[in-house]
Structure P
Amino acid sequence: MSSRQPALFLSHGAPTLALEDSPTHHFLRRLGLALPKPRAIVILSAHWQSPEPCVNLNPYPETVHDFGGFPAPLYQLQYPAETDQLLARQVLDSLQAAGFNPSSNSQRGLDHGMWVPLMLMHPAADIPLVPISLPRSASVAQLMALGRALRPLRDDNVLLIGSGSYTHNLGQLYPEGSAPQPWSLAFAAWLDDALERQDAAALENWQTLAPHAQRNHPSDEHIRPLWVMQGAAGPDGRASKLHDDWRAGNLSMACWRFD
């Protein structure tokens with residue numbers, strides 16, 4: 001009998017999360033052990049956007065070190081997971097049936113928004129993947145519809161992961177260890193409440209309703225995976241906050257589970 005998997009939103013932070021001794025590093029390691037092992041993982045990252053949803057068909061996607069200026073050991077890390085080709089084509093069909101115009105890519109690797117949390121949760125890299133891009137111009141409602149199109153996979157023992165950041169203003173970081181800023185705390189509290197109430201109307205209008213929305217997300221790519229996972233919860237779904245930590249004064253490392 002297949003297991004029903006949740007949908008997860010994970011704040012991935014800096015790529016050094018893969019190596020550092022931090023609460024989020026240890027949380028993701030525990031999370032991988034706590035969840036039933038999925039037969040496959042469908043993952044979306046803030047670092048891959050395209051005009052329409054794009055499904056990665058590269059059978060052996062390389063580990064892309066899409067960053068600079070970090071410690072040398074980080075560039076030696078590899079995550080040699082394979083792509084589930086059959087599931088990837090099923091995802092393409094599902095997205096098309098849901099009214100999207102999906103494409104495929106056979107050359108793309110795994111960006112750090114994908115391989116860093118996966119390396120912590122499943123270090124053996126023995127679970128096949130289906131990476132999908134975020135449609136760049138999609139509204140929150142359309143991103144939730146993307147999640148609804150993926151939702152049936154959860155009943156076939158497929159784990160859905162959206163990797164981004166609950167807050168993401170890299171231009172206003174504070175020294176590590178600084179207390180969370182009031183403007184970040186206010187935004188996170190509003191978002192916590194809207195998610196726990198499953199208030200889709202409020203979430204769709206977060207940029208005008210949430211306090212300090214623009215300051216916490218000067219661009220919205222890091223919160224966009226959250227809307228996909230919210231859609232994958234379904235109309236009667238539940239949202240549970242699994243973890244939070246704050247880095248550099250305004251970077252929330254919140255992680256959520258949608259059932």
Structure Q
Amino acid sequence: MQYKYKIGFIGCGNMAKAIINGLIDSGFCSPKDIITSTPHIEEGYRGIDYTNDNLNVMTNCEYLFLAVKPQIFRSISNEFSQNKAKCVISIMAGVSVGDISNICRCNEIIRVMPNTPCSIGFGVSAITQTGVSSENFEFVNNIFKTISNTVIVEEKYFDAVTSVSGSGPAYVYYFIKAMTEGGVKGGLSYEQSKELAINTMIGASKLAQTSSDNLETLIQKVCSKGGTTIQAIDTFERHNISDKIIEGIDNCRKRSEELSKG
């Protein structure tokens with residue numbers, strides 16, 4: 001079958017725009033290869049075609065992205081009986097590959113869980129690959145490599161992915177906020193403390209990514225007996241901060257499981 005477009009999007013929110021920007025900025029696709037169906041997009045956005053007609057997208061694109069909220073997807077499910085795309089990629093939370101396959105009448109389904117830093121090209125995306133051809137998987141994996149690191153994860157662990165990387169940016173912002181407020185309490189201006197906290201988080205994360213040391217060793221390398229850092233770590237330990245973080249992430253996962261069941 002000859003397709004008019006390489007990639008089509010049903011929905012064009014922030015994450016879809018991040019993907020589109022990555023595709024165009026990297027040269028992976030030209031704007032004329034992309035169409036989106038959405039009532040909410042600036043006219044002429046990145047030079048791509050857009051429409052209010054979902055059928056126009058799903059019958060004319062080779063790869064179809066589902067980038068709407070799950071409830072919207074279910075409300076327009078009857079339209080997907082006419083889907084002609086050879087591969088469907090979902091970035092929706094809580095809708096399984098099996099459900100998407102049944103609704104879209106397509107055997108080639110790839111589910112992806114990106115996170116919000118993808119919007120600036122520094123995200124991480126979990127991708128399923130069960131039952132998908134190597135050609136289609138490589139194509140989709142390469143799309144997400146334009147805006148993120150990619151990690152292959154079995155779909156049954158996607159709720160855990162949600163609790164770690166999907167929701168994870170909020171945990172990082174929460175800790176940065178607390179670090180900033182701690183600096184202000186010590187006499188720094190808010191802007192000084194925020195800059196120190198953010199850049200410390202960036203630098204420490206990069207070192208954790210590149211170092212051969214495990215995380216516990218990295219912690220100990222900053223601490224010294226009777227020094228300053230150990231006072232903070234000991235305080236965290238006394239209040240079981242690590243256990244509370246784990247508990248919070250686990251509660252996030254459980255909620256994701258509940259939502260997945262409808």
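Read-outs throughout are calculated quantities, based only on the coordinates presented, and are distinct from any laboratory measurement. Everything numeric in this text was worked out from a predicted model, so none of it was measured. Cβ atoms are built from the backbone, for glycine too; each structure is taken alone.
With distance in nm of label points 7 Å out along Cα→Cβ at positions 194 and 234 coming out at 3.3, pick the structure among P, Q it was computed from.
This figure was derived from Q.
Looking at structures P, Q, which one was relative contact order in percent (Cα under 8 Å, 6 or more apart) calculated from, given that it came out as 31?
The value was obtained from structure P.
Tell me which structure, out of P, Q, gives -14500 once helix-only ellipticity at 222 nm (-39500 (n - 2.57) for each DSSP H run of 4 or more, over all residues; to 500) is calculated.
The structure behind it is Q.
Output the label of whichever structure in P, Q has the greatest value of Cα Rg over 2.2 N^0.38 Å.
Largest one: structure Q.
Using Cα extents along the principal axes in Å, for residues 42-129 alone as the calculated read-out, with 44, 27, 20 as its value, let me know the right label among P, Q.
P
Using mean count of other Cβ atoms within 10 Å over residues 82-89 for the comparison, can you identify which of P, Q gives the largest number?
Biggest value here belongs to Q.
A value of 0.80 was computed for FRET efficiency 1/(1 + (r/R0)^6) of positions 58 and 162 (r between Cβ atoms, R0 = 25 Å, to 0.05); which of P, Q is the source structure?
Considering all the candidates, the number was obtained from P.
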